[in-house]
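So, here's a batch of structures to check.
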Structure 1
Amino acid sequence: MGAINTPRELHGSRLLGYAIGQFGLILTNMFVSVFIFQFYVYTINLDSILTSIGISIQLIFSAFSSIFLGL
């Protein structure tokens, strides 16, 4: 109980592995967002400004809700 907790840091190959894994998660989200935008604009013929506003609202809501829900 008397030990001082020091923050853990990633170095070398562990840092590279974490960065590659995080890039994979971000890349899938980007592909889904691009697909949704293309679908709404070209298939449903929704205005691109409205689509951009809707996707932006969803991203902001997701950013705050993930903090509160711990996801």
Structure 2
Amino acid sequence: MTEEILLERELEYHIQSWKLIPSTGGVFDVVVNGELVFSKKALGRHAEPGEVRQAILAKLRDLTGGAETEDK
């Protein structure tokens, strides 16, 4: 999943930092600009392939007005 996100140019341009915070209890949260965009615990399941990438792209579109982040 890390490669899916960090090796993609359209996302790489917008990601200033990437932080992995160890946790317990089945927590896997993805936060963009302080806002939760994916939560394994809340959904009760693992992310589907591409799901986290899509959530990040959607948030980036919201933040940039959709001008620079185009879903492929």
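Structures 1, 2 were shown, and helix-only ellipticity at 222 nm (-39500 (n - 2.57) for each DSSP H run of 4 or more, over all residues; to 500) at -24000 was computed from 1. Computing Kirkwood radius over Cα pairs in Å gives 12.9 for which of 1, 2? Considering all the candidates, the number was obtained from 2.
Who wins on FRET efficiency 1/(1 + (r/R0)^6) of positions 5 and 53 (r between Cβ atoms, R0 = 30 Å, to 0.05) among 1, 2, i.e. which is largest? Walk me through the numbers on the way to the answer.
Working: 1: 0.10; 2: 1.00.
Checked 1, 2; max of FRET efficiency 1/(1 + (r/R0)^6) of positions 5 and 53 (r between Cβ atoms, R0 = 30 Å, to 0.05) sits with 2.
Read-outs: derived from the displayed coordinates by stated rules, not from any lab. It should be emphasised that the depicted structure is a prediction, and the values quoted were computed from it without experimental measurement. Cβ atoms are built from the backbone, for glycine too; each structure is taken alone.
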